[in-house]
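Pasting the structures here.
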Structure P
């Protein structure tokens, strides 16, 4: 039963959990954290949505959520994964987008396409700002990113793909 710690403090503890693949981002920055609430029995229920259904980081995120709540005295925790609606890069916070750019990763641009027609958009180089970039590989350091190269400064960089 939770008495000394309020839901806002619990949410703050969970929101600060870093993403294991991109530790500069928290699960709140990513939009993975969907909610923190108490159920009828006083158990803390944390709802998360993985960036994709096969995300290998989910087990680590779940364990880190339990640890974060344990640090504030909460031991009765349930982590619930919700796949619908599916996660989208639209859920990335402005802070998360800024942190990606500061890390040298081009944040996703635009919104998830709602039709079957895809338009190729330029990806801005996070180092020099040029739009003269090209994709080198559809996958990079994580499945969520693609490898690009800037044609101006000639530097390679990751681009967080739109999902």
Structure Q
């Protein structure tokens, strides 16, 4: 039974599962970008947009297609690599949290809290309800994991030796 392998408080397990879900989504996006960037970006994006029944002539959609198709190949490769790195990081965090390892909590605290200044800047520049919600959730995750770190350490006293 899988639940017997999970360790730590329920909240830590939930955060671990969410990390793995975002890792899978990130990998899917990365593979989609990899496929998209191998061909004519503008034509591929327009085909995807039409498939989603969106208007490619919409000013926002048109601006996004123009911006993405104007990126240099090196920039596109960096976006791909960043997407895969982010998904890999979430995979490692999720596994660490679900197995009750203290390094999983500390890695998640470090990675999540490192984004908080960027999120604050983005909210300052262009406040949006979704950005504010993401910031509040990330602060909550950091506080929760920090408060529960001792419970994880007690589960694996040899962890890190």
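Derivation of every value follows stated rules applied to the coordinates shown; laboratory data play no part. Quick caveat: nothing in here was measured; it's all calculated off a predicted structure.
Computing helix-only ellipticity at 222 nm (-39500 (n - 2.57) for each DSSP H run of 4 or more, over all residues; to 500) gives -6500 for which of P, Q? This value belongs to structure P. Looking at Kirkwood radius over Cα pairs in Å, point out which structure of P, Q has the largest value. For this comparison of Kirkwood radius over Cα pairs in Å, the top structure is Q.
A value of 33 was derived for relative contact order in percent (Cα under 8 Å, 6 or more apart); which structure in P, Q was it taken from? Attributed to the structure labelled Q. When Cα extents along the principal axes in Å, for residues 41-128 alone is computed across structures P, Q, the figure 49, 32, 21 traces back to P.
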